[in-house]
Structure 1
Amino acid sequence: MAEVRLLLPVMAEVAEEKMKPDPERSRFPCCIVWTPIPVLTWLFPFIGHMGICTSSGVIRDFAGPYFVSEDCMAFGKPVKYWQLDPSLVRAGGSNPWDTAVHEASEEYKHHMHNLCCDNCHSHVALALNLMKYNNKSWNMVKLCIFSLLYSRYVSFGAFLKTWIPFVLLAGAMLTVILTLHLR
């Protein structure tokens, strides 16, 4: 019995270590991940491509019509992640997080992709709704806002990859406008 008590802190530490995101290996357990979409993100840096990860960190994203990819995001490796707390899952079952991600992915294999209303954000929202995450209702707008507020960049380079094109375009537009206006 004393040996079990000694092992409990070690087991808790190992479990905690398994839940840490590992950008080098592209493993983000129980996270929502985000990557920029060329041109679209350059114009609107809060809009990008989103996926949801299993408890082991495998990325699932609705990448196109009738296709949900696994560990190969449609627009490249994640630049941001939002770590979620699996203890806030309210659905029952033996592994509700992974079950919900799997069921949402299977459902979206039967969906036509639509940039405006049935897209990668909708896929993630369905997974969160199936697992009853935090007993809230999730949709693509809420996910976009929360991702913008709570996500962390995987590196400074990832931050630059997201914002530099927008800053350059905005600067160029401002320069043209000021040049034409000051004539």
Structure 2
Amino acid sequence: MNTFLLASSSPRRSEFLKQCHYQFFTQPSNVEETFDPTWENDTIVKELARRKAASVAANHPNAVVLGADTIVVHNGKHLGKPANVAEAKTMLMALSNSTHTVYTGVAILHGNKEHVFSDAAKVTFDELTPERLERYLQSGDSLDKAGAYGIQSFGAIFVSRIEGDFYTVAGLPLSKTAKALEKFHIYPNIG
């Protein structure tokens, strides 16, 4: 059985894989998350996911390595991880009472074999009241997530509707990822 590595420091991605009974090790990548602004959104997340996986795979050539990346796009603007609370507040106010799209790319590498895909989901926010927004910002939950919210945690209080896979919004489309991992003979360990 091949060693399975998650090229991510995301506690959410790690937790999702654990919930699905995968046995893996975490090895964060140190990839600069820059991209050509003329690229299509699905190209951005696929390329960043591939770079993350490749940076870890370079040091672990016999391992199956999974990298992932998520971006939030609202009115054509990319919303990454906010640098501070003020930036998080600006992002969340822009998302208030509107619909945005979340793109997640996944890359799985093993030797010369590569499987890269992306998925997208639309998320609609309620109108954010100042009280809910301030409480959320005080929690610190906004600072390590694209778009300044996590749908699987406190940020769920803003969401009124999702069109697509919940796990795509959360950062790892599990059904598609499981199917892709099977191509590398990586399966949940339930025995």
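Read-outs throughout are calculated quantities, based only on the coordinates presented, and are distinct from any laboratory measurement. These numbers were taken from a predicted model, which means no experiment stands behind them. Cβ atoms are built from the backbone, for glycine too; each structure is taken alone.
Suppose Kirkwood radius over Cα pairs in Å works out to 17.0; of 1, 2, which structure was it derived from? Checking each candidate, the match is 2. Have a look at 1, 2 and say which one yields -9500 for helix-only ellipticity at 222 nm (-39500 (n - 2.57) for each DSSP H run of 4 or more, over all residues; to 500), as calculated. This value belongs to structure 2.
If you rank structures 1, 2 by FRET efficiency 1/(1 + (r/R0)^6) of positions 65 and 89 (r between Cβ atoms, R0 = 25 Å, to 0.05), which sits at the top with the largest value?
Checked 1, 2; max of FRET efficiency 1/(1 + (r/R0)^6) of positions 65 and 89 (r between Cβ atoms, R0 = 25 Å, to 0.05) sits with 1.
Name the one structure among 1, 2 that distance in nm of label points 7 Å out along Cα→Cβ at positions 33 and 161 of 2.8 was derived from.
2
Here distance in nm of label points 7 Å out along Cα→Cβ at positions 145 and 169 was derived from just one of the structures 1, 2, and that gives 2.4; the source is 1. Given structures 1, 2, which gives the highest value for mean count of other Cβ atoms within 10 Å over residues 25-32? If we compare mean count of other Cβ atoms within 10 Å over residues 25-32 over 1, 2, the biggest value is for 1.
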